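What follows draws every value from the coordinates through simple rules; no lab data is involved. These figures come from a predicted structure and were not determined experimentally. Cβ atoms are built from the backbone, for glycine too; each structure is taken alone.
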Structure P
Amino acid sequence: MDDLPPGAAAHREPGPLRLGRHDFAPGRLLVMAIVNRTPDSFYRPGITWDEGRALDRVGTVVAEGADIVDVGGVPARPAAEVTVAEEIRRTVPFIEAVRAAHPDLVISVDTWRHEVARAVCEAGADLLNDTWSGWDPKLADVAAEFGTGLVCSHAGGLLPRTRLFRAAYTDVMADVLERTLALARQAEQAGVDRDRILIDPAHDFGKNAWHSLEISRRLAEMTATGWPVLLAVSNKDFVGETLNVPLEERLAGTLAVTSVAAWLGARVFRAHQVAETRQALDMVAAIKGDLAPARVIRGLT
């Protein structure tokens, strides 16, 4: 390993993705449904702030084909401070309720803080979705201790819940690869099961629209590393800016990016609109030959 060029040790052969009780084969495309336990989230703020409505949302997305539910207690955008205690209050009882209602469901939690990570793992979480690029290095230790999965992302050096200002890269994909592969290697060294680690280019985090478009176009460079790639583009600003459409009109653009990323080898897709995302992914899988059509009658009778 020491004779390999820098970063090469972080590459791996594609294998199963092990989350919770499940082993997902490399050809399986997974939908990660978003359930925000916040009153001020980016998309449809407050729609699942009430716990009863949030639990109903979980039941709905599971019926629509979600493989994973991603629970968030803090919005990514700058806003009022959410303390560790408050983030735990928003997420832990809800995770316990979801686990009781859906024993086999993969539960992910969007957090960057190890104190929260410990509490949600104790409550039954299977995956820690760190969108802030290893800001808290103890997060990997918690994932290793509890045997949970970990998402290693690229945020361009941003502090949690801050906005980018004139981000510039000599080569944005090279920067993405350097950071995510380094985090994946560090997580594995900390004891996280390599089959439970994902990498995420984190569109729009520390990036402008040009950067997000470029990493979408070059996503095959990430999937070629062998690490499972998570795509989180649902209704994001780069889609709205590219198409000049408001937040509520970004589904078509989101599905376009999703389909391209699926074709290029991404494996997990974080989404607000689950049914539409599931159909888009199933269509791509069928075109690739990884999924048979649900039924075929045309031209056979």
Structure Q
Amino acid sequence: MIQKLGVVGAGQMGNGIAHVAALAGLDVVMVDVVPAQLEKALKSIEGNLARQVSRGKVSEDAKAAALKRLATAGTLAALGGSDLVIEAATENEAIKKKIFAELCPLLRPEALLATNTSSISITRLAAATDRPERFIGMHFFNPVPLMALVELIRGLATADATYAAIHALAGRLGKTPVTAQDYPAFIANRVLVPMINEAIYALYEGVGSIGSIDAALKLGANHPLGPLELADYIGLDTCLAVMQVMHEGFADSKYRPCPLLAKYVEAGWLGRKTGKGFYDYSGEKPTPTR
């Protein structure tokens, strides 16, 4: 049974995965090369656990126990004893492959590997490791403590035993696993991200303002967030990366990223995490940036 979990990356996804795993009773080591990111992640986890306590979802004892089970480190060497390592680094194939190249020699032969990629080929990432049969896609959704879904994606070489172990783990983490095939963006993002891209095209072409586009989808389709609000929440760089993977993977012009999305990313306006995207978050409430 998986008991010792390593998480590579202490961003939004990494700290969310560490949070739910520690709360579920696993011993977790979260690694990031940026010390400030680890400090920020721990504060985020503590704050989110406190919020769960205040809402009666988690007891004070469970919160304290979860924090005791959570450790951090600045190097991959700390993950040597892991039963499973989940990579949750930025959505960049070269960076992920570099991590796996450094990580694999440090792991026990029987250790499993998973990637939280939202779009990149599992088969291709697995082939860059020394254990493709022990490699799988485990795609969580943000915010991880609140979102019930996890997509499980088998690569061509993924063994049945690996899939079974990760499927069982998803249940222990309180998630509902959905199996997706290894095609660009899998299921949820294949449907969701083109909708976001189309909303950006609607803005780009002057069909509606940021406010009107978001209001139309919230009121007309009963979405909790408008597509441009959601893009800011996901991160515009992540949205662009997924669109690029889909455009290249399918060679279909319908997945071409909107030039306006690329422009925002070039400006460093990546959404909530940078304080500005389609909305400016510096004031009391978000205001449209165009």
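Side notes on the structure shown:
- When mean count of other Cβ atoms within 10 Å over residues 115-122 is computed for each of P, Q, the largest belongs to: Q
- Looking across P, Q, the calculation of Kirkwood radius over Cα pairs in Å, for residues 91-154 alone that yields 11.5 traces back to P.
- Among P, Q, structure where relative contact order in percent (Cα under 8 Å, 6 or more apart) as derived comes to 13: Q
- In this comparison of P, Q, the computed figure 24.6 for mean count of other Cβ atoms within 10 Å over residues 67-74 is attributed to P.
- Parent structure of the calculated result -12000, given that helix-only ellipticity at 222 nm (-39500 (n - 2.57) for each DSSP H run of 4 or more, over all residues; to 500) is the read-out and P, Q the choices: P
- Computing FRET efficiency 1/(1 + (r/R0)^6) of positions 19 and 131 (r between Cβ atoms, R0 = 30 Å, to 0.05) across structures P, Q gives 0.65 for structure Q.
- Computed 0.60 for FRET efficiency 1/(1 + (r/R0)^6) of positions 251 and 267 (r between Cβ atoms, R0 = 30 Å, to 0.05) - originating structure among P, Q: Q
- A value of 1.5 for distance in nm of label points 7 Å out along Cα→Cβ at positions 219 and 243, calculated from one of P, Q, originates in structure P.
- Of the structures P, Q, the one that 1.8 was derived from, the read-out being distance in nm of label points 7 Å out along Cα→Cβ at positions 51 and 235: Q
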